[in-house]
1. Ranked by FRET efficiency 1/(1 + (r/R0)^6) of positions 124 and 260 (r between Cβ atoms, R0 = 30 Å, to 0.05), which of 1, 2 sits at the highest value?
2. Suppose mean count of other Cβ atoms within 10 Å over residues 84-91 works out to 10.4; of 1, 2, which structure was it derived from?
3. helix-only ellipticity at 222 nm (-39500 (n - 2.57) for each DSSP H run of 4 or more, over all residues; to 500) computed as -6000: which structure among 1, 2?
4. If mean projected area of the Cα convex hull in nm² computes to 58.7, which of 1, 2 did it come from?
5. If mean projected area of the Cα convex hull in nm², for residues 116-315 alone is calculated from each of 1, 2, which structure is the one that comes out at 28.6?
6. Looking just at FRET efficiency 1/(1 + (r/R0)^6) of positions 68 and 244 (r between Cβ atoms, R0 = 41 Å, to 0.05), which of the labels 1, 2 belongs to the structure with the highest value?
Structure 1
Amino acid sequence: MTAASDEVPNPYHYAVVVGIDSYPSQKPLKGARVDARQFAKWLRQPENGGLKRENVGLVVDPSKKDKPQTDRESAVPTRMRIYKEIRKFVERAKQAVDADPTVWDSTRLYVFLAGHGIAHGRENVALLMANVGDEYRSENLSTGRIIDILKLRQDFAEVVIIADCCRDRPLATAFPPLDLDPRVGQNGEVKWSVFMGSEFERRAFEAVPEGADPNDPNLFRGHFTKAVLEGLRGGFIDGPVNIGTLKQFVRERLRKQLEGRGYDQRARLFGYEASEIVLRQSATGSNDSPAPANVEIVLEVLAPFVGDVAVHGGENVQITQFRVTDDRRRHRVLANVGINRVVAVGEIDHRFQADGFFIALVDDEHVRI
């Protein structure tokens, strides 16, 4: 490993980050470009993503608040622009692995997509390009097509896709393959995950924070991306952040963000979702983290459950245990600041709301499970 590769924690990680607000043929969005820039910022921070600045390709539409793109034929970015970024990092990873084959295990490609989207089957989403139109529905980038070709080629040991897009059912639509040679790689099995901001045939939403100016486009954020970045920054998840703990955090965080808004949004994850893909080490830079702070909350276990339950905090460590009866469903208990989980104790088989996961942030918070 060269001295240059020691400058950042993850010199063999690469990222293509896309955000599109302006669509001549679609309703304009307000938060996709801000979300993309915020994710690119996280990637470049040494304490977070730890990527080299030149290994992060940020692609956003160039429109301004008062000058949206209006001509479909000239609208950007296009599929070819995104393909160019992916090919650049494929070649960069190849050069690194050719020079030292042992670094392949350390290679990863992030793909972040924010904008209008459609479902590509039940397990994938396709980001609509800026030049999409009624007669040009194939102007899209499918997460399935990305995963299929990169699993085959084995350019990267890991591929992580995060997509903040709607997953509406499309009309008859083609999903073009990536512009890469479909050769079979010899490096090894590729670990991959596709984390999407909405369920099949459901929408993803954006909004401004409560009390902020709704006319300021720089304040709009996608609910999903906001939750993802909160989790990735490690403030609420104890120890290292892997794709599995991030999934549980984001699902619960979305539920909290959308309470009382009149609409629902649920994230979905496909592919590897356990500890194999670590996205951020603990705040200390290793897998050893200090004891988490605690808060005292009111935990209400909903009917019909009756029996003993335990509250587990970070690293699945039990914090407390208590009995739930029909006469007493609310208990004042300790929980870690961040993500926790309620589990049934003993032989009882019960599925709690949100699989028992909840987030505790302040004292006296009322949590229902």
Structure 2
Amino acid sequence: MIANCLAVGKTVLFVAEKTAALDVVYRRLRTHGLGDHCVELHSNKADRRHFLGQLKAAWEHGGRNDASEWIAINERLRLRRDELNAYVGALHKRYSNGWTPYLALGIALKAAEAPAPGLSWLERDAHDSQTLRELEDLASELGLVFGSVERQPALDLINVNEWSSGWQDGVMAAAQSLLNAIDLLVNSANGFVTRLGLKPEERLSRNELQALLGLARVLQKSRGHDITIVFDRDFARCAEALESLDSSIKAYREAERAAAASYSAAAVRDLEADVLDRQWREASASFWPNAMLGKRKVQKLLQSHAEQGSADPERDLLFAPHEGLPFSDRPESLERQASAGRWSGDRCRSRCGSAGNRS
């Protein structure tokens, strides 16, 4: 009101009971660039210098502006007003479907977090108000149906965009075939578990079915072979014993190749390697001539068991006390090592025996 009076060349006297009200009005006028048009006369105690300063500012800056400046300002205000009015008109314009952009934006923002399918049409004005009502009724019916049907996670496996009666019949037939196959699988698995002497389970996991399938394949491949040993409670130890036997045989072969003379399996079994080794060490520690006579005795005894070559106790008996060398792991000791324990049975003993004979 005060600004309008100043614009038409009028003066205004603003009177208030409290100084705070005068300060508020003056501060607002000054904020809007009208401070130079104000003079504060609060009381007879006003500062004279401050009063004269306000008069000077009003005299220097408070003159009337050119009319053309006001015309330009009014034109800018008119353009801004027209833009705002056009925006409001476009925001509330009602389209053929009965909706306005204001209503659409409000609904979209209100349900921004709610799940919604993505729909698109070829034209913006593809629906009128009647079609929109029909779509809303259809959506309401779909919502009721969706809410009344219990969600089945298994149905997520179906990824079909178009439904038809033929497709439905095919799916139902395939589902029935799957049920029949599942029943057959469960009955076969339970029968197999029962024949194995185990207790059938009401529901077998996928890992259990895979384990049963692997066992069935192994049993099928072993048809015609005697595999009774695998059912022994200590069968798991057989692999470890056979591996140890194989290592011992390899060590025996390497030590045999390092010997100066070759010996038959019967000679190796008859030799008392520990006794000969002790005698050789005692002779080596004796003085001449006992050392020479003792070594000769051991060499002759060892030579009497050799098949080929010249026996050299220094090479043939050097490693005798150590495990895995010529005469410490004799074939019969390897056999005892492999056949130790009730689990091995005749099969493992025969394998170990044949390995010892070959040694």
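None of the figures in this text is laboratory data; all of them are computed from the coordinates on show. For clarity, every value in this text was computed on a predicted model and none was experimentally measured. Cβ atoms are built from the backbone, for glycine too; each structure is taken alone.
1. If we compare FRET efficiency 1/(1 + (r/R0)^6) of positions 124 and 260 (r between Cβ atoms, R0 = 30 Å, to 0.05) over 1, 2, the biggest value is for 1.
2. Answer for the origin of the read-out: 2.
3. Going through each structure in turn, the value belongs to 1.
4. 2
5. 2
6. 1
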